[in-house]
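Take a look at the structures listed below.
Throughout, read-outs are computed from the coordinates displayed, never taken from laboratory work. Remember, it's a predicted structure, so these values are computed and weren't measured experimentally. Cβ atoms are built from the backbone, for glycine too; each structure is taken alone.
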Structure I
Amino acid sequence: MNQNRGINQDVTQEMNRSLLLKSLRREGVCSRAHLASLTGLKQATVTNIMKDFLNWGIVKEVGFLNGSKGRRSIGVSINPDGYRVIGVRLARKHYSVGLFDLTGKQIVKERVDFEPEKQPGAEEILNQIVGRMRLLIQQYGKDSVLAAGLAVPGPFIAKKSRIALITGADIWKDIELKAFFEREMDIPVFLEHNANAGAYAHMWDLKEAYHDDILVYIAAGQGIGAGIVMNGRIYEGALGTSGEIGHMTIDRNGKPCACGNRGCLERYASSLELVKTVYGQRAGMEGCNFEDLEQQIRSGDTAYTEHYRRACESLGVGIINIVNVINPDRIIIGDDMARPNPELMEKTVRETVQKGILPDVFDELTLSISTYQGDPILTGAAIVAIDRVFDSPGQFIQN
């Protein structure tokens, strides 16, 4: 920021609005006095801004709270019935579209899976997504749906708003997603890498308890990515491609990858690769997809379970590299690969990681399988939009 320039009063007011909304979101329900204490703002400032929020319908009063010395005050919270955002998740073999309130609660969701060997082209998929977004806006009112978030696989070049590569889905290479949605939608659409979106959802779920931790969320699904949270913020890197662990080399002489490398992690530990390993040429055909494989593992089939265990072991090798480079406090593993046998995955990954890092580092590392209810990547896409709304609430609501 240019230190020789002052800050416009309108900008200051918007910053204060943002601070109050984000504090209120974390607290859930609290009094105006408590918000003033949390944020360091004068109580008169908080009262005036809350008056605007109540008039806009973005917050609501929720009855009396008992304070210190027996004093009672009126509580306020984010209004779940006021405004909405849309969350969209784009994956290799499906997409999901959902509507969320400003607390991050899902209202409706629709998932569309592509038929094996009949995947539509990129433009057709995007037009389908836009059609479903427009329908939600029509159903819930164009004035109440403020923005949308879109979670995409990677490598995603965030600074250029385009996907550089999706292995096994060349249709997305160099598609200008931002330009497409700016042209087709009347609400702003914010793009984010799917692993980062999943990390956002878990960060919201953990709230302030781990605000100062380094959190890594690993989306181990059809591809593999990592969302890295440092001091409450996503670490993106120079171009926004950080966390592309799916293309981390774990075997220099290993399987070739579409990225041009060999031995990439996702060639050994992704759900698509596990299906190919188990079913061979029949992979993706009826009765030979990941859902079928998941059922076999859950039923205790020893051969399928051993393939799964080896994939988890490979994932553990990738996590060793993450730990040695970043030294996170907490790693959470989620998405497709975490579903078939969470206990076996955690045990295998933990044992693999323990062998590959220093004992002192392992002792301080919290490693777990996600227990998030619902799809954290879809919810995280919505949270990306909510965060942008909370950054500039006046701009979104008054406009």
Structure II
Amino acid sequence: MKILFLTDNFLPHFGGSRVYYYNLCKNLPQNSVYVFTNKIKGSDAFDVQQSFLIYRLPLDCFKCISKLLNEIWIIIVGLLAGGYLVCKHNINILHCGEILPMGIVGFILSKIFKIPYIIYTHSEDVGVLRSLKGERKLGVFILRNASKVISACKFGEDQLIKLGIPEDKIFRLTPGVEDFFLRKINYSDIEKFKEDKNLKGRKILLTVGRLIKRKNHISVIKSLPCILKEVPQVLYLVIGRGPEENYLKELTEKMGLASCVRFEGEVSKEELFKYYACCDVFVMVSKECKEGDVEGLGIVFLEANALGKPVVGPNTGGPAEYIAHNFNGMKVNPDSQEEICKALIRLLKEERLCKKLGDNGRRIVSLKFRWKDKADLVYKLSLSLVNA
């Protein structure tokens, strides 16, 4: 069986859904998957290192001019390239990483070549689709005509049902964690890393993710004055970039918190491992935005738990499904600085509790969230649809 994965972006582009797609493709059987995606900076060097073939063409040619024009371009290029690849590799099934516009490409190609297509959805995509008017009908049409719709969490599944997608069409596939993040920690390396990054003697809070409103970095920053009264050595490390970066930096300066907040930008996977290993608590209190943008399950919570770190997340959305309160982390109201402050102070001050929750998290991830197991489920699902 041969799978063609169509997505408008892919690693090395930063983002949770890109990590999700990459790890599925990486763990599928050898020579069973081909990817068509956007050509971006650094993609050539990335692609030659992979065990599966990646085909790329520029898909952002009109992004700066018009979103609609760029989506039309993606559909045209996707149809031409996708049709060629279906014929070249005798593709049996299409996997589409987005509802729109790649879902349109998948729908049309499935009709032309009489092969099934699957749509992958994430809570943020479905939430935004629900808030739109013009694109909503088209998106629902694409979803209803798919052979299966994959959701990364129950929260996203519930949103799909509210859109009118039949429950038996939805297949829940939670994210996994790379074995890379489950490997044994070399503590001498971590101590050297702490020294190099001037982290020794600090109690470290860590957030990893794009700097966008949904990630709600602002609530953690605004909680810091309260935390500093109880834990004066606290340091908040923020990894990632995004449109909110300048605003968050200005807010940090304005609040006089420059000495206890550091923006580290984007980092390599090896550095990310070390940042997770250095931190005392991972925190990301995501919230739903007005336009319907909402957090999915959140791979970063799994990665932090994989390294034995307790996680603090929101009591809504995808993360709330994964976090078991007082077992592998704590859930808080993302709009309540008081709740955020109390949870973080407790974990920073109670080392035994911190370790217990982190150890529990590592066990959960090791048992239930391995990418190889997730890829096996996707392959079996695809095979059943091809043979139906």
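One of I, II was used to compute distance in nm of label points 7 Å out along Cα→Cβ at positions 240 and 296, and the result was 3.9. Which label is that? Walk me through the numbers on the way to the answer.
Values: I: 3.9; II: 1.3.
Computing distance in nm of label points 7 Å out along Cα→Cβ at positions 240 and 296 on every structure in I, II gives 3.9 only for I.
I, II: which one has Rg and Dmax of the Cα atoms in Å, as calculated, at 21.3, 65? Present the calculation step by step, with values, prior to reporting the outcome.
Numbers: I: 22.6, 72; II: 21.3, 65.
The value was obtained from structure II.
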